[in-house]
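Undergrad: Next up: the structures, one after another.
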Structure 1
Amino acid sequence: MAKIHRSAAAKSEPVLAVAEPAAHGAGTSRPPVGWRRLWSEVRAFAGAGGDATYLWTRWLVLRAVGLVYGFIFLGIIDESPALIGPSGVVPLADYFAQVRPALPGLIDKALHAPTIFWFGESAGFIAAMAWLGLVAAAALFFNFGPRLALFVCWLLHLSFTATWGEFTPTQIDNMMLEVALLSLFFSPPGFRPGLAAASPPRPIAVFMMRWLLFRAMFEAGVAKLASDSPVWRNLTAMDFMYETSPTSTVLGYWAHQLPHAYHVLEILFTFAAELVAPVLVVFGGRRGRWVAFALWTTLQAGIQLTGNFGWINVGAIGLGLMLLDDQMLVAAVARVRAARLAQWMSTRAEWRPWPVVPAWRIRGVQFVLWLHFGVTLYYFAKVCRVPVEASPAVIAAPISWVADFRSANRYYLFEHLAPAHLQVDFEGTNDAGRTWRTYEIRDLPQREDRMAGFIAPRFPRFENTLFFESSRPGERSAITVVATELLRRNPTITARFRGDPFPDRPPTIVRMRRYRLVLLDAETHRRTGHYWRKEFAGDYAPAFRMNEAGAVVQFDLTGPDAALKSGDFARALAGYEEQFAQGNLEAGYRLAEIHVRGQGGAGALEKAFALFSDLANRGEVKARHSVGLCLEHGVGVAADPIKAVVNYQQAAEKGFVPSMLALGSIRMKHAVRNLDDAEALGWVLTATERSKGGEPGYQPIREALPHLTQQLMARLNAEQTASARRFAAHRR
């Protein structure tokens, strides 16, 4: 390409001091050395030096942004009625009822609740804005009015994320909001700009896009190393990441089966892509940027194929294209023997001077982007554990002004990993709790024989929120709201599930049961077809029922509990019996406990055993354990250790830790033929692992396990002990 000199107007460009781009392949006879060489590479990274142009880069990046926004708004069209619609989980009317009193002024509203829905909150207006966003995404993808399209995408995406509360996962939405905002300054003007060779991106716009990419890489790596969780530093994170992710695919299942050494390599590769690659991006020249691009793209593609984290990986790959300038793209095309295409691309990408624009516009762009840069420096320092919380007002004020726009962020993906895959199922009954039917959640691995499908870059916002809420306290959350709406037969909410399990008669009770899902080993999968072992992990919150007046109420044992505490057994029994008859299974446990203590009148122990048996037949794991206790000790029934073992085993298979301990204990007391010493030790070792942590309910178990383990191990040889350890390892 011929060397092109700038016009006088171009030379007065005040954005950055920019060396004139040289012809492709041209340069000084001797490259700079030492600090001069490093500074030269920094300038090239910032788009302010070297021979690079960014026309094809810009074209590709904007197409990627348009594609991602297409998936974003398709998801909004699909899910917004159930999220913020008039019949949704968090209706806009409720949102504004909360924020209006707190934000009386127009400026307060604009800064702290920046949403277009101040102008309307009806279902029609919500749908219109979602479809308008999709039209804008399509216009951006097909290169119609890219600046206007980007602004509409940003404004509408911000409007939705500002209003739907817990349905807004910080990282995945915030990254695309920041990408859209910065792309406004990177994109070309005009209605149908094509490659827009006459309006090349300005150096400061290139720098800000690359700075965003650098932060997305580097901050994620730093956050992992600086986390208060040691799993990334001790190289164990990938041993359980596939299991604890909400929507792992079948590829994630098979990756989970690989040995620990492979998972260590995965972590080292992650750090290479997030910590080494950013250094190469800045200081490694074009060769370093190619290496960084390969590392980054491979990491993001692997995460998407195994983990289904929505559009964030596609967006990250699209943003990663900022590492490639036109000359790198042309060289890559030439390498695949497409010389004519490479020549055509090279000709189209010749550098031209920037068009003359008023100085006030340039100064305005500078002010906005350098302000953005300053805000991101604050978040960058925060990720790097610099104590910025006590910053002076001159720094803190701008941060607070822009925080709710979610367009200048810190990136700490996977800084913390959940210790277990906990998930809440919605279960209903229309026969007072004798049989329960499960509402099948669309995209979560709810069934033991199912992994999530390859749904990314679609992001199932409703399902992911239910997953993350499952590990949090459940007084008032999206989960409890969904349970009440299922009981009310809200068609908007019911439609978010695979189907209605009550086509005959509507449910009278809906409960929320928390389960722990554990990935099975490959051998068990081949034998059973199951990917998961599903274990009961307690109720998320008390169940909801429909009372005689047709109102939804929550089961409440406060009255009977108070009567029992005061010694009024008759009133306590009456209250528990009434609620048990209505389907409150917890009331059945309280009744059985009263009878076990002999406080229920004649035949109390027999009544207790009958109640435990009834609850066990309804699928209650804790009751199955209690049946085993009764059979072992002859409470209300003739003692039968063999049948006790069967009941303990059934409860232990469902993850009930006291039953695991009981299997070891009963083996020491009785030579039962349906349980040997190795299996008993295996269950005790499993209980040891499961009872780790500070849960006070496990304290008696933790105290009993060491002595029981020693007793059992003393009866086993080395081969039997190894068998027991393998048994426990499969159950973790």
Structure 2
Amino acid sequence: MNQHDLLIVTAPFCQPNTPYPASAFLKGYLQEKGIITEHLDLSIEVLDAILTPSFIQTVVDKVPADDFELYLIKNQYVELVTSVKQFLQGKYEGFAYQINKGVLPIGQRNDQLQENIQIYTEDTIIDQARYRATVFIEEIIDIIAKYEDSNFGFSRYAERISSFSASFQQIEEALEVRTSITNLFEAILDKRIAQLNPKVVAFSIPFPGNLISTLHCCKYIKKHYPNIVIAIGGGFVNTELRELKENSLFQYVDYVTLDDGEKPLEHLIQNIVYKKQLPLIRTFQHLQDKIIYTDNSADFPLSHEQIGTPDYTGLPWDQYMCMVEMTNPMHRLWTEGKWVKMMIAHGCYWHKCSFCDTSLDYIRRYSQASANTICDRIEKIIEQTNIRSFHFIDEAAPPKVLMELSLEIIRRKLKISWWTNLRFEKTFTPSLSKLMVKAGCIGVSGGLEVASDRLLEKMNKGVSIAQVAQVTKGMNEAGILVHAYLMYGFPTQTAQETIDSLEVVRQLFEHGCINSGFWHRFAMTVHSPVGISPEQFDVERIDISDKRFAENDCEHIDHKGADHTIFGEGLKKSLYNYMHLVGLDFELQDWFDHKVPKTMIPSNYIEKFISHTPIYEDNPRAKLWIDPDFGMVNISEKKKKVKVAIKSNYGIQQIGIDQKTYQFIQSIISLPTINDRGVLIKDIENTLSQSLEPLLIHKIWPILRSSGWEIF
């Protein structure tokens, strides 16, 4: 048996529809460095083992007779769990017909099912059945949480303990509790360790809901495999444990790494396995009863070109399940389908928003890869997984790179689907949106945050409401689903501004600018400009005297703003209805059970912004690009007239044009790179000694635009 250098583990529980990407990112880089690496998605492996007749039987056997509604149907969960799981995994689509005819039990979530199933009446048989199957699985989760393990959740484990424990002692007390769920953690992990015989096991802890499950596993390894070195890292560690002071943690782990794990793990493995004397990088260890942190930041940064291609081989793609946890089409992208996650760039090119953790490396340090490199990685991942659906998980995908990437995807004829997160900045013109759609973009999410220009400026968002309205309208008209992140309770935000923000959001839905959204209550973090310098934002930060084991969110007092604890329910209720285009004509007061101010926003506020489309063609850097699939045929020709047939979005269109215009179009078509990366308009005009303006106002221009001519 070959001994592996490293086993990277994704701890339970993460989303069940697709792999969390950290292990694939690390494996891809470390393998290229000659480090023998394998990864284990313990999250999906444990969930797959839970959703079996034998396991569910042990749980429902604990249901007492006085819980008679569940007691009478409990065995149906045992009998049907395999078929439902296989249906959600895409292995048994024929079961959809039986699901829709009522084969599943009428359980405790039936009211929720009946309330929401109407939304799916126009969906396919598969989509309707997928929602019913999701509710069935959620009912199983409820049963497990009630009768087996109260910490169990579908995409988290003991999250509240990790988030709100005042001390590490409370976490250790939780680790003393063993259940059949924790037994599964250990059994599946033990099997993989026995197969691979790794020298080091590294756990990725992306969220608070992965901490307790990770420490259960660490505790097991320390007891049964004391020679294995254990490291932890990931999103939770990077944000919550930067000021690590808890010695007891090192009873469970040997090393704690911060920020991107590629270089820290590379140096750690080289030292432990290959006995090299490399400096540790951004790593905590416990020496002589003290926690020692070694930085060596000079050896840390990797450009995004250097990180290599994520390696998704070895993950059980057939076990991931397509769930319907949310009813909105854009929301559903998060939970439905198997999306391969990768990044276009590292960090955020803006990194100025005052509510964001801009002091941390994953935001602050920006580095992009070329379109060629990204497409090379996409092609390699398609070979690995045979999956062509991608989620670019950037903090904010840069528009220039998205433009170049879209052109390269089209040039290579990759035929993929993708979505990403971005800033609604003016660079995303309607033409760029259409180009992105041609390259496979189906959706974007972005931060509108507080729909108030005063507060957008205060939070240094770098966009205005007018700009957001124009960009999102152009995206929606191009065929891109748009999700808006919304925020309430930002420092000094008044009740009037909150209601005005809701009115802006209502109008954005009314005019088809956005498809979905989500209201987040503002939370001050210790790594954000607001948390670092609260006085600059007219708020007072409250420091907790007895420092918690994990430290990220912090309390604050806002002497100028409204009490936003009373607004959350009304904001969420209204948004839920707006997403389904319901209640757009309601008074805003109707969503709240307490008195709110009347909005000061004019009824045509958004309409006036989107009624005029900015002339982006005036941009001196504007390019003209022609779709490689553009087709035009000369079907008849007279002395001064030419009749052409053009393939457009509306079918084959015929139009008569003058010889001069026809020759000019032909000259443009023949320009080098016009179908590749486009040509600057000023270069076209210089090369052909002719202005483009007459063509832009010619009757053929709308047809050319609909057939693949774009200016961006």
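Undergrad: As an exercise: helix-only ellipticity at 222 nm (-39500 (n - 2.57) for each DSSP H run of 4 or more, over all residues; to 500), calculated from one structure in 1, 2, equals -11500. Which structure is it?
TA: Of the options listed, only 2 reproduces it.
Undergrad: Using FRET efficiency 1/(1 + (r/R0)^6) of positions 265 and 657 (r between Cβ atoms, R0 = 35 Å, to 0.05) for the comparison, can you identify which of 1, 2 gives the largest number?
TA: 1
Undergrad: Still on this structure, please answer the following. By the measure distance in nm of label points 7 Å out along Cα→Cβ at positions 113 and 497, tell me the structure among 1, 2 with the highest figure.
TA: 2
Undergrad: Also, I was wondering about something else. Determine which structure produced the value 5.1 for distance in nm of label points 7 Å out along Cα→Cβ at positions 153 and 681, calculated from the coordinates; the candidates are 1, 2.
TA: Label of the source structure: 2.
Undergrad: As an exercise: volume of the Cα convex hull per residue in Å³, calculated from one structure in 1, 2, equals 190. Which structure is it?
TA: It was calculated from structure 2.
Undergrad: Can you tell which of 1, 2 yields 13.8, 45 when Rg and Dmax of the Cα atoms in Å, for residues 145-208 alone is derived from it?
TA: Corresponding structure: 1.
Read the figures in this text as sums done on the coordinates, not as results from a lab. It should be emphasised that the depicted structure is a prediction, and the values quoted were computed from it without experimental measurement. Cβ atoms are built from the backbone, for glycine too; each structure is taken alone.
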